[in-house]
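The next part holds the structures, each set out as structure tokens.
Computed from the coordinates by the stated procedures, all read-outs in this text should not be read as laboratory data. Computed from a predicted model, the values in this text were never measured in an experiment. Cβ atoms are built from the backbone, for glycine too; each structure is taken alone.
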Structure 1
């Protein structure tokens, strides 16, 4: 299964890349975890224009057959065990899964409406860099829970 994290952000610093790569290595096969980025919308443009521009480029970057999970503070909040259950279901039904992190102005309403799921990591607004790491860790935790590995301690 291919799992990608697609974010609207500039290239992340080494500590983010290294941490995410570590979780990707831990996941191993048959799951392949990739991180991709699109640059934020044009500086100086209004929020609506930036969101539309980013949504258009996100749609182009996503594979047609991918199951899209938008990371959104107004999405559903799941415990790690609940996320593991959902991830297990997605893993059985889909060969390609994309977690999408919006830009600083959030997502375009049409993009959010088209997403298959909306996931809130927190009611807090989180930095994009942390979100990448949190998604990678939660994917590792979910696979550990599903495999009965003791990494997750309830």
Structure 2
């Protein structure tokens, strides 16, 4: 079960696809669109992030983050292939799935993050969350509407 709306998003630090450390709290003052997903290059994940990259307007002014248990090299190749330059892909690789566990979206039996998107306001508070089974995608329209309220 994902974390609840109205609670503070737990802080974390992970390496991005370039090997740079990224800490969630460094984005305070901006809304964050935080996406946990099972794996780079899977069809559903590719389609999800390709759509985000193609329609950047609803995400302007927000930090878009993708978190999976893939390593940074895989994430770099994924980011390049789908041309998602505005997305920060973070490697929850070692210890495997620690941040996904922190957000209560790690799938122990599969060894991957589940599919879950959190909308976090500029103060670090979760304002919306949509957790779905891995073959499904979150409700993008609802999440984008929640994100818009954070940018007003």
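Values for this structure:
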item	result
Structures 1, 2, by percent of Cα pairs over 26 Å apart: label with the highest value	1
Structure from which 0.55 was derived, FRET efficiency 1/(1 + (r/R0)^6) of positions 21 and 53 (r between Cβ atoms, R0 = 30 Å, to 0.05), options 1, 2	1
With distance in nm of label points 7 Å out along Cα→Cβ at positions 85 and 117 derived as 2.2, matching label from 1, 2	2
If helix-only ellipticity at 222 nm (-39500 (n - 2.57) for each DSSP H run of 4 or more, over all residues; to 500) is computed and equals -7500, the structure in 1, 2	2
